[in-house]
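Please treat every number below as a calculation from the coordinates, not as lab data. These numbers come from a predicted model, not from an experiment. Cβ atoms are built from the backbone, for glycine too; each structure is taken alone.
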Structure I
Amino acid sequence: MRREFHAQFPFALQDSITQAFAIPWLVGQEKRLPARWRDIAMIQDPWVRVNLLAQAIVTGRKEEARIGTRRIEGGHRFWLQRRADEFLNQQRSLMDRLGLSSSLPDLSFFPAGSWAIQVPFTLRKPYLSKDDSDFYILDNPVRKEWVFKMPYVAPSQWKGTLRAAMVRKLVQDFQNGRIDEERFVEKRLQLYHLFGNEKDGTAEYLNRILAFHRVGPPPSEGDKAAVEKWEKAFRDILDAVAEKFENLLRERHYRIGDTKGFQGRLRFYPTFFDLISLEVINPHDRETGTGKQPIYFECVPPGATGVFTLLYVPLDAADGSEERMEQAKEDLKAVAWGVRAMLTRYGFGAKTTSGYGVAEVKLSPQDVKPEDPVFQQIWLDAWEVDHA
């Protein structure tokens with residue numbers, strides 16, 4: 001269907017003059033249609049018009065379609081800076097009318113110990129991410145929801161980012177001596193019942209952390225026999241660590257038979273933004289110090305607001321109500337620290353090591369549901385004490 005659309009409106013096959021007149025019309029900069037290509041008047045949706053600019057990447061008008069000319073701002077940059085806000089506000093309003101905004105269910109219908117977090121935040125640094133689109137005027141579009149084209153953070157994105165933040169803390173606490181081996185394993189099991197199966201090499205990574213702790217640092221490379229002995233000891237201990245944790249998973253009934261589909265207790269919601277902008281990175285030549293070809297990134301700019309929403313449902317927890325509630329409190333304590341670190345310290349999205357994706361949070365006890373004083377205090381305490 002996408003290919004048929006571009007075939008019906010072949011921007012790339014128009015003559016250069018027609019392309020020059022079509023670009024400002026497509027981005028809402030001019031109202032006059034190109035004289036030789038009036039068929040594009042059939043395109044009513046602003047996003048569909050902008051999407052047609054993707055064909056310019058195979059023409060001599062590529063840079064003009066991206067940012068305009070040296071004298072006049074235009075193209076996709078013009079749309080982002082002058083027209084995108086109106087479009088995104090319309091899309092947000094439509095989603096609200098359809099009841100598609102992230103909202104929490106009534107927790108009274110869920111098992112005892114269920115809780116939810118809904119945290120409004122404001123970006124301090126731009127949010128970057130990679131969209132799934134394979135045909136776009138820019139090489140680095142920000143990720144957008146498929147139907148409404150709102151910039152967003154997908155639930156799977158939030159899950160992976162929060163898990164990474166909590167794994168990072170677990171490893172730091174262990175390597176710094178804040179927790180011992182037994183506590184390391186218990187905390188790892190907690191992450192397992194929160195997030196489900198360990199993916200993307202997490203299991204191998206955590207097994208190696210524990211094995212390295214037991215066997216100690218390797219000898220110098222000059223002593224070949226000692227290195228080989230160390231490597232054999234490391235492999236043996238690594239296998240033993242992996243086997244022991246596998247057995248623990250089966251004892252706790254997180255893994256039964258050959259089934260490895262344990263989902264975990266956390267459910268994540270998407271976060272939508274109603275602002276979008278353009279970030280330009282211009283690498284400089286090391287010898288001359290002059291800028292090379294600039295790289296354009298779509299981004300959600302600083303000042304944009306969003307809401308992080310998470311639901312905790314302990315379907316696999318112990319039947320005893322007291323034990324379940326205690327575990328729910330411990331899980332909230334761990335998750336609250338993870339959310340704080342993810343939003344305000346580590347960031348989310350792409351290029352977080354360069355400071356992107358960091359946010360400010362205006363803390364409130366109402367961020368956590370149900371409005372239980374004990375749960376609210378656990379939430380607030382996680383933001384008061386520095387666990388770095």
Structure II
Amino acid sequence: MADTIKEVKHKTWAEINLSALKRNYTAVDDLIGDSCRVMCVVKADAYGHGAERCATALYEAGARDFAVSSIEEALALRSAFESRLMYDERILILGYTPPENADILAKYAIRQTVFSTEYAKALSLAAEKHGCAVLVHFKVDTGMNRLGFDSNNSAVTKILEAASYTGIVPEGIFSHFACSDEPENPMNAEQLMLFLKIDKALRERGLTLTSHISNSAAITTTPEAHLDMVRAGIILYGLEPFYPFDEDDVLRLTPVMTLKSVISHVHTVRAGEFISYGATYSPKYDITVATIPIGYADGYIRAFQNGGGVYIGDSFAPIVGRICMDQCMVDVTGIPDVSVGDEVVIFGSDKEQMRRLAKIADTINYELVCLIGKRVPRIYTE
């Protein structure tokens with residue numbers, strides 16, 4: 001059965017260009033210089049691109065630091081590395097892990113984010129019960145108000161206390177910009193100042209840690225925030241961390257994912273007839289409509305019906321009618337030689353299409369790639 005599945009011709013698929021991924025990593029690595037490391041953020045299945053394949057490709061490109069959201073993601077990643085005889089990578093969990101998992105964290109040398117003395121104590125006690133200690137990165141809340149030691153409330157004292165627990169092995173310290181996608185926002189400078197102040201105070205008290213605060217947007221706009229390490233997320237996958245993004249002055253990114261499908265049916269819809277659920281769309285004249293086997297269950301959400309579409313060759317075919325769970329319809333009137341089986345591109349190398357879809361859905365490109373469902377196979381190319 002497994003061999004048969006591999007041979008199946010897919011109706012809708014996402015092509016993942018690992019060579020483009022490696023080029024994007026190298027561009028970031030070259031930008032930050034030799035004194036700084038790149039932590040590759042591969043949480044949420046590498047933003048929908050496939051964490052295991054992407055992370056091992058990044059390892060081949062030189063990456064050794066990786067960030068995920070959960071212990072489940074970390075263990076899957078560790079297993080993928082070990083199956084390829086890759087053993088020297090460092091994996092950090094950015095989110096919460098129940099302290100009861102301390103022995104698992106220690107066994108697989110997975111770094112855990114610590115964001116309060118209470119959590120640090122619970123994690124340390126759990127580790128001590130198993131005769132082990134957990135590598136940790138302390139998170140400082142400099143304004144995001146999500147997780148972290150409060151930068152305005154004895155953060156230095158509390159981090160030093162947490163670092164003293166016997167089940168804790170301090171390794172790093174980090175924070176997260178709230179507005180780095182708005183380069184001119186004064187909050188960015190305020191957060192960096194707070195973070196540097198705390199890091200300096202800890203060093204003066206004898207606690208020297210690997211420091212990192214820059215995400216994708218800050219990597220490109222704020223070199224003074226590169227510090228010991230940066231966390232590269234969306235830019236690894238060739239997408240813009242904000243818009244407008246002047247690549248000529250910073251990076252030349254290549255989108256890693258191209259979402260494709262095929263035409264399953266072509267027919268004429270006459271003037272006055274209706275298309276799809278709710279009978280919300282009716283052409284004023286006869287049109288040629290193509291059905292595409294992709295819908296909101298695949299991540300091609302209903303919001304896209306208000307201006308979305310697909311490319312057939314160089315021609316854009318707009319969505320007509322409501323997007324269904326498994327299918328959608330596009331107007332191919334005037335596009336020559338459209339046939340069943342023809343390949344269509346939903347998004348890919350044309351960055352303007354991704355911008356258009358994000359604007360239509362009132363969201364960001366991060367969400368669009370993360371939405372692509374599990375039933376859409378990822379086809380990896382070099």
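What to note about this one:
- Read-out FRET efficiency 1/(1 + (r/R0)^6) of positions 51 and 227 (r between Cβ atoms, R0 = 30 Å, to 0.05), computed value 0.00, structure in I, II: I
- The greatest value of relative contact order in percent (Cα under 8 Å, 6 or more apart) among structures I, II is that of I.
- Source structure of the calculated read-out (helix-only ellipticity at 222 nm (-39500 (n - 2.57) for each DSSP H run of 4 or more, over all residues; to 500), -9500) within I, II: II.
- When distance in nm of label points 7 Å out along Cα→Cβ at positions 251 and 267 is computed for each of I, II, the largest belongs to: II
- Structure responsible for 1.13, with Cα Rg over 2.2 N^0.38 Å calculated and labels I, II on offer: II
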